[in-house]
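Below, each structure is written out as structure tokens.
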Structure 1
Amino acid sequence: MKYAFTILYFVAVTFGLWGFAAGRYEVFPYRLFRDAVREIEAFLSQAGADKTSVAEKLLNDAGLKPYRHLRNITPSPSGQSLRTQALPDRSLRRAEPTMYLDDVRAQRGYRLLLGVLDFDSSLHGALLFSPSGEIVHTWKIADPHATAENIFPHGFDVLPDGSILVGFDMGKSSMRLDWCGKQVWIRDVFHHSITLTEDRKFAWALGDLGSLVMFDVIDGLPIRKFSVEDIMNANQHLDLFGVRQNDDNFDMIEWVDDGGGRWHENDLEALPDSMAQAFPDFERGDLALSLRSLNLVLVISPATLQVKWWSFGQVRRQHDPDWQSDGTITVFDNNSGRAASRIVRIDPRNSRQSVLVDGAKLGFASRIRGKHQVLPNGNVLVTSSEQGRVFEVTPDGEVVFDFINHYDVDAREVLVLSEAKWLPEDFFTFQAAPVCAH
């Protein structure tokens with residue numbers, strides 16, 4: 001009996017140490033259980049649904065009501081008079097969205113919108129608005145390897161042939177879909193951000209385990225890949241990344257994880273050739289990168305991984321740093337935990353900051369997620385994800401486009417939106433849109 005107890009104790013200790021090593025160093029059998037662990041994490045906390053009860057999560061995952069993707073909003077944050085916008089193929093459980101368009105002051109062109117749309121056959125999708133504000137095309141989007149109710153479309157770009165690139169938070173794959181929604185390819189997970197290079201031959205995305213990935217849009221295959229940890233190791237003269245390190249344990253490095261990894265990387269964009277002259281301290285192809293958990297925006301060289309510039313603490317839990325032709329970088333400042341979000345402009349030459357869009361004046365607040373785009377006429381297109389809202393605002397603060405993704409008007413419930421893009425009228429290369437079989 002004594003020997004049997006000793007053997008059992010030895011086995012228990014061995015498996016305990018093995019399990020610890022598997023989790024810490026991702027050795028066998030880590031990968032066997034990784035997907036199961038992610039499913040559990042997704043059930044408990046996916047998509048920022050920290051205020052969603054277990055009962056609501058169960059109803060969501062059963063496909064009865066999309067609680068994980070619902071938020072509350074005032075009927076018209078901008079004060080504009082919104083009209084009902086017919087949504088093709090919408091599920092009858094959701095209300096019609098509403099929209100306002102000032103076709104004089106709004107930037108002329110298409111608007112493309114991605115999010116939770118609750119079609120009758122697909123929870124997620126994209127809408128294309130004509131320059132006059134009518135919905136002229138829809139894409140139904142699903143990850144065939146993940147349950148639709150438990151993921152969120154996040155990471156998106158569009159090509160002139162009408163195909164779109166889409167990734168998912170908590171999903172298991174990413175894809176390119178043609179104009180009719182047919183899969184051109186399906187590949188590994190990209191999340192949070194997909195951004196085409198200026199020539200549209202490649203795209204930068206965020207991949208698994210904190211990786212930054214450049215891939216070929218023709219086949220979706222990676223051609224360059226490195227991690228934020230690689231960037232940290234290449235810049236040991238700068239302690240920008242160690243804020244998340246727990247120094248209490250001197251024998252082993254431990255990191256604080258807010259559910260998005262050590263640093264929660266959420267967006268990156270390459271400096272285009274057409275703007276390179278406006279940024280004399282950088283080179284074309286340099287990457288603007290957002291690390292949400294650090295309140296950090298930085299510029300790195302993808303060739304050397306050298307950090308060339310950083311802004312630390314000028315924004316709070318930010319997203320979407322964008323290069324601008326005047327030599328500045330604009331950022332979606334979520335300003336989480338405070339009354340309103342903002343779009344701010346930062347000059348990397350002197351780190352001076354100015355407010356481009358003041359959310360306090362516009363009823364604009366998105367605790368997490370969010371995108372923006374500075375338009376040719378100076379207007380700013382803003383995706384306030386947590387409000388289920390996309391709006392366009394002029395430099396003098398007037399809202400000239402507003403879209404609210406209602407789910408239940410009386411309950412003030414909206415469905416979360418991911419990203420909107422403005423496109424010029426000559427963007428698409430086809431003379432007439434392809435006819436899709438239904």
Structure 2
Amino acid sequence: MNFDARNAKLLKPGEHITLDGYPGLRLEANTTYRTWLYRYKSPVDGRMRRVKIGHWPALSMPAAVVAWEGLRDRRDAGEDPAAVVKAKRVEARADAAKEAERSSASTYTVRRLCEDYMREHVTRHRAKKGADEIGRMFSKMLGTVNDLPASSITRSQAFDLIQIYAGTAPVQAGKLRCELGAAWDHSLDAGRLSDATPNWWRLILRGKIRSTGKAISGVKIGTVKRVLSEDETAKLVLWLPNFTRLISDILTMYLWTGTRGAEIAAMHGAEMSEEPDGWWWTIPKEKTKNARHENATDLRVPLVGRALEVVWRRKNIHGDGPLFPARGVNPIRSIEQKTIQSSVFTYQPYSETRPGWLRPRLPVTHWAPHDLRRTARTLLAKLGCRDEVAEAILGHMPPGVKGTYNRHAYDNERRVWLTRLSEHIESLVESSR
């Protein structure tokens with residue numbers, strides 16, 4: 001039929017009209033448009049195909065005929081116009097996806113990568129104190145790389161950032177390198193970085209960042225792990241009353257139990273229990289350093305000698321709550337471990353904290369609270385305590401296969417050897433009076 005605009009307007013959805021002399025050209029209607037189409041048999045596989053030419057009336061009948069002629073000539077030449085259109089559409093989508101990926105990579109900054117790592121991993125699997133420290137490192141130490149695209153970080157940029165801190169704060173530099181490496185791994189696993197993105201933090205300065213030890217009054221004292229001698233231990237125990245009662249009690253717990261400072265500081269009265277063989281302090285697994293290990297259990301600590309005296313006196317005052325509460329804090333919470341360290345340092349002869357305050361000075365110098373835990377472990381070894389028992393007392397998990405298969409709790413042995421340790425320290429003190 002010849003084209004009639006009035007007939008075209010009257011087309012209902014699903015109807016179409018064809019034009020005489022233009023085989024395959026048709027005007028087809030749907031609920032929204034009237035569309036010019038070219039319907040033909042593919043010269044490639046013989047199947048019927050159709051190609052959209054344009055919408056009427058925006059595309060007039062003469063213009064549709066011109067386009068039809070071009071498509072017919074291409075089909076006659078052996079080309080499948082519909083397949084070509086489809087291929088171009090697929091290519092355009094792929095190009096758009098690549099561009100979106102490039103755009104996303106360019107806006108996915110180091111800052112965002114670290115935020116994702118903190119939110120999705122660190123805050124879920126690390127203790128609050130450790131998580132806060134990692135967050136502080138990311139907020140203070142990333143410098144100019146913070147707002148750079150994470151995928152664009154080069155080896156030299158990674159090296160330069162860590163090198164800034166390696167000379168003056170090697171421990172912090174090593175921690176920053178380690179956490180950035182873990183953050184990059186997290187983003188690679190999540191697909192936020194291309195698989196081809198290198199994790200330079202894992203490759204740079206491996207084994208080359210070493211601590212030179214702490215400095216006191218500007219003097220380097222090296223990286224030696226301090227252990228108090230028996231004579232020093234006795235002198236310190238005799239001197240403990242010069243500290244505040246709270247600090248004195250905590251330091252006593254270090255020596256008489258060998259437990260960690262964080263565990264002592266967080267002690268609650270409700271964690272004490274009387275059993276047939278005496279009093280025990282059961283430290284919940286989540287309060288220990290082993291909380292992240294699946295095979296870890298609550299840490300059982302027998303209370304003997306001065307440790308039992310400290311706990312009973314403080315429990316009578318504080319009940320089932322924190323036995324070492326922070327001063328002047330409401331609501332009541334446990335003292336922070338750094339407060340203990342600061343207090344000990346204040347009494348060292350070389351401390352310049354509050355220079356106008358006249359105070360007694362420690363006769364045993366260059367030690368920190370954690371060294372008392374190391375001292376307790378050394379005294380246990382000297383007394384003949386087997387390694388597996390001494391390590392259990394300290395709350396260390398047995399390594400490797402031994403830790404998997406040896407699940408003995410050593411409760412009896414803990415009480416025997418901590419009792420012997422208490423008696424030994426008391427004998428040292430008595431000999432020094």
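Annotations for the structure displayed:
- Computed -4000 for helix-only ellipticity at 222 nm (-39500 (n - 2.57) for each DSSP H run of 4 or more, over all residues; to 500) - originating structure among 1, 2: 1
- Origin of the value 4.5, where distance in nm of label points 7 Å out along Cα→Cβ at positions 173 and 317 was derived from one of 1, 2: 2
- Identity of the structure behind 16.4 (criterion: mean count of other Cβ atoms within 10 Å over residues 269-276, calculated), options 1, 2: 1
- Label whose coordinates, when log10 I(q)/I(0) by the Debye sum over Cα atoms at q = 0.07, 0.08, 0.13, 0.14 Å⁻¹ is calculated, return -0.57, -0.65, -1.22, -1.28 (choices 1, 2): 2
- Origin of the value 14, where relative contact order in percent (Cα under 8 Å, 6 or more apart) was derived from one of 1, 2: 1
Taken together, the values in this text are just the output of simple stated rules run on the coordinates, not laboratory data. Computed from a predicted structure; not experimentally measured. Cβ atoms are built from the backbone, for glycine too; each structure is taken alone.
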